[in-house]
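Engineer: Take a look at the structures listed below.
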Structure P
Amino acid sequence: MISVPEAISFIQQIPISHKIQEVPLSDAGYKILGRTTVSKINMPPFRQSAMDGYAVQLHNSAAYKVIGEIKAGDAVDIELAQGEAVRIFTGAPVPKTANCIIIQEHTERKGDYFIATKNYTANQNIRPVGEQIKEGDIALKKGTMLTPAAIGFLAGLGFAKVPILPAPKVGIITTGNELVEPGNPLPTGKIYESNTIQLQACLSKAGINGITTYKVQDDYPSTVNTIANAMANNDLILISGGISVGDYDFVKEALQELAVKQTFYKVNQKPGKPLYFGTHDQTYIFALPGNPASSLTCFYIYVIPLLHRLLGYPHTGLKKAVFKLSKALSKPGSRAQFLKAQVKDGECHILEGQNSSMLHTYSVANALAYIPENLTSLQAGENIEVYLLP
């Protein structure tokens, strides 16, 4: 059995091999850039007007004669002499002989002439070629999240496709003969199965949509065959239940038969002690406790950091913060604890109903308070570390 910090360290250090996929830019939102991109053009590609107004060749007089007009998208170059101007609009190409844009608010127009009402200097309101980026410069570095602004920037550089790190394919395996799908009658001795849909919701929140679900009966051959099928078709596998030491818990034995390399089994924590993590080639396998609250806690603390690494995120895991404890608490036993909590106004309030099978408390929690294994009590007003729930 290992400690919580050791388990988290294993997750953070396990080698990850990323695939790269070219996708249309329109499908790349909030994905991670798989390769550094280099601009193939100058941006802007020509001297560009930054304002609506008049392109002029500055001279000693404030009076100018208007001899033409250039709109955004026009491909014209009007030659200007001193004292001449063209009406110009934002984004339009600036004539080669113009050296300033006088904005329209600073002019008084009279027929074909206007008077500049403010003094200007050379190059005002002109965007030079390559002001934003020059041809051959790095546009975005590998590992950049493709936010709407990043997508727009790449589109402005002419990219139609972009290399991304694709989201991993995830398989969810549920074990247990006692489980009944929601919506069906509930016979005596059975319970409704909630872990699959709960994990699907967690994965969806993390940006994972390629999810396959599997149901396995509590027998050894079925367990081996189902896990083998999932391993052949997924990058990450989440197994719900069957990992403890009961007579009908076959998951650990099945993983051994399938040559899964165990990274750790059992963590000195409550809830979620019987947590398993292992690898097979480039497939990562978690066996989560069957109790819904235990399963969810292990997902938040251990699965999310690995998911973030698989997605290529620069920062992994839930955000952590420190709050003042609202009431004193004591921790029996030597296991670390994750307690469902609400944080607000700088305080952490530990909720009632911490049993590993109880989801109702979880449904109103917005944080998990972490009590290390070597800590036995905390007084009201002391600092407590919490994981902020997504």
Structure Q
Amino acid sequence: MPDPVRDNALAKPRLRPIEAIPVEDGRIALRDPAGYSEQVLAVTRPMAFLLQFFDGEHSFDRIAAKGKEALGQAIPLSDLRAAAVALDEAGFLDSPSFRKRKGALEREFRTRKTRAPFHAGRSYPASASAFRDFHRDLLGNGAPAGDAGAIRAAIAPHIEISLGKDAYAAVYRRLRGAERPGRVVILGTSHMGLEHAFALTLKPYETPLGTLPADGAVVDRLVAACGEGVLQDEIRHRTEHTIEFQAVLLHGLWSDAPPRIVPVLCGFSHAELHGERERKIARFAEALAEAVSDGVPTLFLASVDFAHIGPRYGDPRGPTSKDLDDLRRHEAGMSALLARRDAEGFHRAIAQTQDGTRVCGFPALYTMLRTLREGTGEPVAYGQAKMDDQGSVVSFGGMVYR
């Protein structure tokens, strides 16, 4: 049945920032990285090509003309309208219906006293008993790894736990054997980027075992030092997994007396480290170091992955065995920079290749290196996970600082 209101709104459809992933049958899967929609739509490659013209400037007639010119075939207007309706129903278009959806989800997040476990039941079990079994299986029942004593900081993956389980286990076994901190600053990558480079929240993180309390005093100190802007993008915490994965694993490790957490999403690129943006990032790192210098034993935990290569991430082909060996050697060099807390050397290494391997953990790692005043890193894990049938790969690792 015709819908005049929707037809008018979609006369020049505008696609939101949507992730496009090649899949095995030659189609392109579309998903919303911001998490306002949990749907996945698969479209043909010709339709995926046409989506670049869903920019709010082109009518269906103009999109069809562009398609005929580039693809050499007539594009039925009915197909374009049907695609626009399907995209809108999925929440992928910037439209009145999407803004209504977005507003409702953001109001729900703001009114909650806690941050709900968005990935429970998908990336890890939702029930307490099943999660305890999951956590025990991940870490094993052997003696804690590494030396006793305090760990100042750690680097852990944020790839799906099932794909990076050996690296997660290597880090968390060492944390299990170390002195328990009273506070954990979790520095996680914001995959959507952030207007103010950092996003804090005062909300405790729910886990299958209850609630991991937030350290409101530290957050308040950071807001006082850096301004209210660091709370402006708090909504990014709603679906981002980078802090959630570490929160649930930490809670499983120390469920009897969990530490307070400071959840910090980091969202900036190597290219932004100049001018006022760089000064704000440096100011935040200095303020964070000062905010935790109150005598409470503090662990910094960077939740990061390394390279993202292959068709899924924009490369024309998947990496060869030689490519992966070269990547391993390259990242061993990067690991050495991380181990000695060389923030500027790490930045230069990323900038020299224009972040050619798409190290999504850069902002969290750089922030940790700028904040951490002492300690030498010990690499404890490295891995490369195949992400799809196209040969795309994500690399990751683990490190502890004493």
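Read-outs: derived from the displayed coordinates by stated rules, not from any lab. Model, not experiment: these values are computed from the prediction. Cβ atoms are built from the backbone, for glycine too; each structure is taken alone.
Engineer: I have 19 for relative contact order in percent (Cα under 8 Å, 6 or more apart), calculated from one of the structures P, Q. Which structure is it? Write down the numbers at each step before the final one.
Structural biologist: On the way: P: 15; Q: 19.
The read-out comes from structure Q.
Engineer: Looking at mean projected area of the Cα convex hull in nm², for residues 170-217 alone, point out which structure of P, Q has the largest value. Don't skip to the end; give the middle numbers.
Structural biologist: Working: P: 3.4; Q: 5.1.
Across P, Q, mean projected area of the Cα convex hull in nm², for residues 170-217 alone peaks for Q.
Engineer: helix-only ellipticity at 222 nm (-39500 (n - 2.57) for each DSSP H run of 4 or more, over all residues; to 500) was computed and gave -5000; which structure, P, Q, did it come from?
Structural biologist: Details: P: -5000; Q: -12500.
It must be structure P, since only it matches.
Engineer: Still on this model: Taking Cα Rg over 2.2 N^0.38 Å as the quantity of interest, name the structure among P, Q where it is greatest.
Structural biologist: On the way: P: 1.46; Q: 1.04.
Comparing P, Q, the top value of Cα Rg over 2.2 N^0.38 Å belongs to P.
Engineer: Now for a separate question. Given a value of 12.6 for mean count of other Cβ atoms within 10 Å over residues 10-17, calculated from one of P, Q, which structure does it belong to?
Structural biologist: On the way: P: 12.6; Q: 17.2.
Computing mean count of other Cβ atoms within 10 Å over residues 10-17 on every structure in P, Q gives 12.6 only for P.
Engineer: Taking FRET efficiency 1/(1 + (r/R0)^6) of positions 314 and 362 (r between Cβ atoms, R0 = 35 Å, to 0.05) as the quantity of interest, name the structure among P, Q where it is greatest.
Structural biologist: On the way: P: 0.75; Q: 1.00.
The structure with the largest value is Q.
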